[in-house]
Every structure is written in C-alpha cells, then in structure tokens.
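Each structure below appears as structure tokens.
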Structure P
Amino acid sequence: MRGLARVVVLGATGAGKSTFARRLAARLGGAYVELDELYWDADWTEAAPDVFRARVARATAGPRWVVAGNYGRARDLLWPRADTIVWLDYAFPLVLSRLTVRTVRRAVTREVLWNGNRERFLEHCRLWSEKSLLHWLFKTYWASRRELPGLFAQPAHGHLRIARLRRPREAEAWLAGLTPE
C-alpha cells in the first residue's frame, strides 16, 4: 500500500463505489467517507453548499481516508489532497443491473440510508423524474466517462495515481494486490 493514504473512489451511480471504498478503507486502516451521507439531510433535503463543504473538510481532515463519491462541488477539497483516484469504470449494462437490484432490495427491505432517509421506489421507476436514480444514471453515465479523462490530464491533478478499473474482477485483483507497507 506504498503511498496509498488518501483515495477518492469514483464511478457511476450503482457501480459499487461505497462497497469498494468501505473495503479499501478497512485495508488501509483509514476513515471511510460517504459523500452522500454528508450531502443528504433528513427528508432528502440537500445540505447547503457551505455546510456540505465543511462536512467534507471535517471528514477528511485526518491523514488516511477513502472517499466514495463524485460530487464536483467537493472536488477542489479532495483531489488536491488525495494521492489516488480509483475509477470503477464499469460497462453500462452491469451498472444498470446493479442499480436496479440495489433499488429493488432497498425498496423491499425499507433500508434506512443516511440521516433516516429511505429510497422511494416509485420515484426511481419514473425515468423522466430528476429524483430517479435510473434517470440520473442515464443522464450522467456517458458524460462522466467523457469528462473524467480530461480532468485527470489537468496539470493540477498530475500528482494523482489513477486506477481505472473496468470490471469487478479487476477491482478485486487491485484490492488483493495491495500489500502492507
């Protein structure tokens, strides 16, 4: 794990960022930070931008952390301090199926997410709705795949190691390949 201390895990909604980041944080012995948890208040109310940014700064103040999330409004806080970006760049059919299964599971189990929120299943079925995660996936998947390589190439991000993992098998191998310092 040489030089691996502050990592941002990116990927489409439903790709498995949170699961991967949680496992990586455990391997590194660092804090696990879920940006959705910092962004969403009760009743799916968005945190004010300054409140969200303060939460992100506080959660990543330590020397070792793994962040799960793609929030552009926190990028300037995270990327300059990160040493590694892990991009779970999985194929659209895989991400769509994972998101669908996760959404159905959360609806059936009534899983409580951040700050007491639960996903509202019918909202996700309305593909035209901005509140639908399926809508969000269709809206952002290809744009993100076009945007991220350009962001990585910017001189300000030249210090970052980029691990672009295109299949779950690659992600598992990458995690398994981490050896203690």
Structure Q
Amino acid sequence: MSVKVPLRARRGDIVIVAILVAFLFTTFVFDVTSVLDIDLSNADRTFAASPSWPPHFILSELVRYGEECDHLFLHNPLYFRAMMWGDIFFLGPFYAVALYAFVRGCNWIRVPTFLYGSHVLSYALILGAEQLNGIYASPKPAVLFGFYAPYWIFAVALMVRVRRVEPFAAKL
C-alpha cells in the first residue's frame, strides 16, 4: 500500500516547482520574441517601433545576449521560429500543467514528462549542432551552453524523478 506524500514533505519537488515557474516565465517572455518575429538583429529599427511585449528593457538585454553569444536567437531564422512555436504551444502549457501536477502530486504527469523530456533533448541536438558549426555558430559556445544546460539537465532530472509508477507516493 502507498500514500501520497504532501508537497511540503517533498523538498526536491519544491525545487522542481520553483524551476517550473522560472521556465514558464522564460517561455512567455524570451521565447515569445522569436514567435512574434521581433527583429533583434536590427535593434535600432525594432526599438523605433517597439512591440508591446516584451518590455523594452528585456529586448535590450536580449539583443546584448544575442550579440555576445547567441547569434541563432539574434537572427531568428524560420526553422528556429518553428522550434519556438513548439516551446510556446507545448513547453509553456507543459510547465503550467506540471506545476499543478507537482503541487498536487498527480501521477498522470509521468507520460507528459517523458514527452517533454524527449522534446527538449531532441531540440538540444539541433541547437547544439547549429551553435557549434552552423551559419549562426556562437562566438562563445561555453557561455551559451551555460544558458541552455539548465533546460537540458532539468529535462533529464524530471524524467528520472517520475520514473516510478507512483512518483508522489511513499510505501507503507
């Protein structure tokens, strides 16, 4: 027999919840710039007719980030925008649903978690190849992968976390 363990007793899951909140934020603040096709490579023109979202100060930081280490993000080619649509319509909702599931201890989050992890890790291969050897190769790959690594590590960690049939239960 098993019993559901409350969130306050699952300290590791409290960390997961915090990361899910942060990733939900980054999806709808940073990734949305790609989907909206905001031209960060021509910052002066973009700032002259600033979009309503994200705020100007965030756009400024994104331009700096893109110029320093992430030319793929800065130039936003079509295939990258398509990938970001996946982030907006799959990862964003996953983060919201996973927040609910981890707070409530819902076992049904297992299958969506494995789909999520597979999605993130397949993107990792594409982004890694482009960032190392593609047209938009990063001038600072170590710095760039420092930004990407938390997403990849979290995907693996989350799949490990829900590997049991009842990930939120304790045996009696």
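One of P, Q was used to compute distance in nm of label points 7 Å out along Cα→Cβ at positions 146 and 162, and the answer was 1.7. Which one was it? Computed on structure P.
Between P, Q, which one scores greatest on relative contact order in percent (Cα under 8 Å, 6 or more apart)? Top value of relative contact order in percent (Cα under 8 Å, 6 or more apart) goes to structure Q. Taking Cα Rg over 2.2 N^0.38 Å, for residues 58-105 alone as the measure, the highest value among P, Q is held by Q.
With helix-only ellipticity at 222 nm (-39500 (n - 2.57) for each DSSP H run of 4 or more, over all residues; to 500) derived from the coordinates and found to be -20000, which of P, Q does the value describe?
Only one of P, Q returns -20000 for helix-only ellipticity at 222 nm (-39500 (n - 2.57) for each DSSP H run of 4 or more, over all residues; to 500), namely Q.
Looking across P, Q, the calculation of P(r) over Cα pairs in 10 Å bins from 0, in percent that yields 9, 35, 30, 17, 7, 1, 0 traces back to Q. Taking distance in nm of label points 7 Å out along Cα→Cβ at positions 34 and 114 as the criterion, the top structure among P, Q is Q, with the largest value.
All of the numbers you see were taken from the coordinates with simple rules; none came from a lab. This is a predicted model, so every value here is computed, not measured. Cβ atoms are built from the backbone, for glycine too; each structure is taken alone.
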